[in-house]
1. Given structures I, II, which gives the highest value for distance in nm of label points 7 Å out along Cα→Cβ at positions 251 and 411?
2. Tell me which of I, II gives 64 when you compute percent of Cα pairs over 33 Å apart.
3. If FRET efficiency 1/(1 + (r/R0)^6) of positions 451 and 571 (r between Cβ atoms, R0 = 35 Å, to 0.05) is computed to be 0.65, which of I, II is the source?
4. -11000 is what came out when helix-only ellipticity at 222 nm (-39500 (n - 2.57) for each DSSP H run of 4 or more, over all residues; to 500) was calculated for one structure; which of I, II is it?
5. Given structures I, II, which gives the highest value for FRET efficiency 1/(1 + (r/R0)^6) of positions 363 and 459 (r between Cβ atoms, R0 = 30 Å, to 0.05)?
6. Say we calculate distance in nm of label points 7 Å out along Cα→Cβ at positions 123 and 323 for every structure; which of I, II gives the highest result?
7. Computing Cα extents along the principal axes in Å, for residues 155-522 alone gives 72, 56, 54 for which of I, II?
8. When distance in nm of label points 7 Å out along Cα→Cβ at positions 443 and 547 is compared over structures I, II, which one is greatest?
Structure I
């Protein structure tokens, strides 16, 4: 017998070799019917895989992220089976689950292609196969057998994957007439897949390397109910309306130019106003929290990044080195701000009394992202981080970490992000070669993050292998108004860069000790944050942040002078806006202001001029009546003050 501990802490006994399905069935028939997988001691497994030791388990359904992941991974295999049936001889690459759905990379060979016109036929084939209720069966195989199978099948991409796998770690999954190289896990059988939609087709280089062959990547999504697919497609349509690239152009916030270069955004006046307001907001909060502003160059010598480890880890993703007339002298566009801040720390001796030292910078960094990965403001080659680095004593780490959590949550509240999860990103214990630093320092850093998150009562998930190469981190995963998940703020504990840069402080006993370094960026990058914010609020920014808070709209040229007086008074009261003096009908002016998502429209004509008032209209709500200009200013300032005060 083995002991099975359930999520509520209760313990039940089962026969050695019992499965997740057996456990689910012992709880309720409904749970067994809806179960998609099982988490055993933190590892997600197939529902019917035997459990052979005392374990803590959790039954996974469609309501769990891991359950959806298994569902969509299984759907990728179902799509591959359909493609093999419809396109004989197709070669298969990889087919993972992604945040929403799945994809499969395929090689159709010369002369064949897939377009959106082919999607209905593929979808129909998938549904036909799903109705067969084929079991997803796992089989562990020797490497030689796996190589022989895919050699006979003539699938070079699977053979390429096998080259990197060790004997004893290889598993096959089969359903129906389809077999794939896969570590799993999968749902029990194909029958829960009831609604299918293929979404897109794109090109993708094998293994992401432009030197390799370009494959066809087919994206799709599936659901256990047609209603859920319908709702998802409706959200997709809303997402298109909210697309920050579309709204950024319509609202005149930012632009891109081929002559300037791909992935290098140009901030237009309104976008710059928005960006500067965010910077001012953060600078004010940082001053209150004891941060000191610094400024560092956009470039640094190669030696700086060799010392930090960034050259070794990120050299391939950096722009090519800048060579000078001096032989052997090379500079790089900076990929990170932290090495520069380490050098600022070293500018003079530090005592334990000087710590914590908090250095903050809106620093622009550069990464050479592949052209196919660029996407509006969310993936660019030059971006500005609201970066800061805290140098502190080991006994100050947890307290400082908690203070940074408070700052991140303050930012989220001020901007309306209420749905978020804190992801504790740890290193992969099975692949420590990816990281720098000692096991002792990693253990200290990871425990500090876990304790701080627990003390703040954050809803957390833990992800192995997602740490930065120099230390673990706490990433804030924010869900926007459409339920999409974005990684925004990040906090990282680092014992390693202080070691590499030989940073020191004088302790009370006059010994020289290493400080600990905390990296933090509540926005992450201004570019990505603005993109998410645009889509979250559909361009209807909070009043205090809106680039254009009002528009004065004279009914005709006769009232231009009074309109100018109103405009001047609003500007004097430090409101941001415009005066529409075009020779257009008032209906056109109102429509244009509505399209530009201007929060308030102040309409002035004969009645308003005679009585020294304005007629007020609010974006999306319509007319609010007439009032004196001073009453509007007081109401406006009160709204802004209440918003800011309520988020302190």
Structure II
């Protein structure tokens, strides 16, 4: 049998990939396709090859280290198993391509006819099929009763069709590699090489089992990275991954010989230590974790400090197993950052939070919430210039629930927060329309928007809808946002505030001085008002530092042509200092407590119709 070599221009890409070893199946390659039944994707190709080349028989064969499997066939029985020594395609594998006619090769065709149970075969042509590594793993071959020879065009088409078969086989390999990669990513975090939740839980079980054998205790801490998303927005995902890798190294150093570290979720890491002697040493260890986590680190060519919340728990003193230990460490975390160790009160707080969430959803759906309004006044005239809308909630079972309790719950639930924002916007605009219909000069209404809502697609449309439904002019609405909300993404914040300004809606920066207080971002933001946080106002009459900081904020407002409002004014002494500093607009109990809309109308009418307005305590 003398193989007929194809022209290099047509088959060079195939023969060049021929294996160096003369017996390719000696490499322990194995396809999961072997022993599988018919598949339409392969049968379409064998049928296409037979039609194009005009041959009654076409085969796709695959091999492992012991046998050959006919995966797809036209013209013969499917699913034949052949031993290597009986296979007739060895020269195809060795040379990449093999073509032979019956004349002068009778023994070869007798063997082929016997193996395939098909008489009078007189023509064979085969091409090696290769995997992703370029190794021959099978053949595409055609057979005919007639003696013939492929011309150049037919050979070219045969090669292209063989590439399609290779593609299907390589697709199976790629799928297996992808599945393996997905499994690895599901078990191991690629940024930190820490085990994820499934393996992490098994590691924690091992730490507990080892501690039991040594009569030791296990302390578990869960580190929540509060600004995880903001880190990527500010510095990019690669920088965030580098920071997470750094934190993982720090925590590993604290975990000790009998400990472990895992990353069950992107924004948190879990660290356990299995050689704790007492609850006091567990508290010290958890505190050490917190200070290691907030220790400044390099990112984006500067030093930064992470904002984290660390919750911790001790086994067996406070839990009876790994699941309860993890759950209690999670619920122990402080909501606003810092570190905390589990106590029994945490359980009741979780239950109350769940009860409040369910009750709030029901109250919102049935409009059982109330809006009250706190006036913002002009000191020199006593006139009310705006009223801030504040939500109050009285539940039949829970009683009076403070905004400090229910607002964080709302903000943690995006869908609930969206519905709540729409409800407040509509009710506030409707109330402002009612009181402005009674006044000669309009009084604006201020509505607080959470950070999650500020960046939500559709917020601007919701504001437009509330204004239109209430019939309120856009100039009579003020949207209040906090520094923490704005800093999440300055570019997106600027776009949102510019859209509001283009509509005539005003904006205020609430609680100024408690967040980043950066002049660089303040200059970028199209703001109308700065509201000084009440923490600066409390000691204003006695604290020189608070007084000078407040004076500085007024100077900033003047330079940027932004109005300044002092919040939390409660005493005459505070008011006197604020007036001396040059603050005209004030808000606080000295002037008015939050008032229901029904009572507010009378106050607005008297204050804004009286010459000189109404003074405090009037």
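Read-outs throughout are calculated quantities, based only on the coordinates presented, and are distinct from any laboratory measurement. Predicted model only: the values in this text are computed from it and were never measured. Cβ atoms are built from the backbone, for glycine too; each structure is taken alone.
1. Details: I: 1.8; II: 2.4.
Biggest value here belongs to II.
2. Details: I: 59; II: 64.
Going label by label, the one that fits is II.
3. Values: I: 0.10; II: 0.65.
Checking each candidate, the match is II.
4. On the way: I: -11000; II: -14500.
Comparing all candidates, it corresponds to I.
5. On the way: I: 0.45; II: 0.85.
Ranking I, II on FRET efficiency 1/(1 + (r/R0)^6) of positions 363 and 459 (r between Cβ atoms, R0 = 30 Å, to 0.05), first place is II.
6. Numbers: I: 5.5; II: 6.9.
If we compare distance in nm of label points 7 Å out along Cα→Cβ at positions 123 and 323 over I, II, the biggest value is for II.
7. On the way: I: 72, 56, 54; II: 78, 78, 44.
That value comes from structure I.
8. Numbers: I: 5.3; II: 3.3.
Result for distance in nm of label points 7 Å out along Cα→Cβ at positions 443 and 547 over I, II: largest is I.
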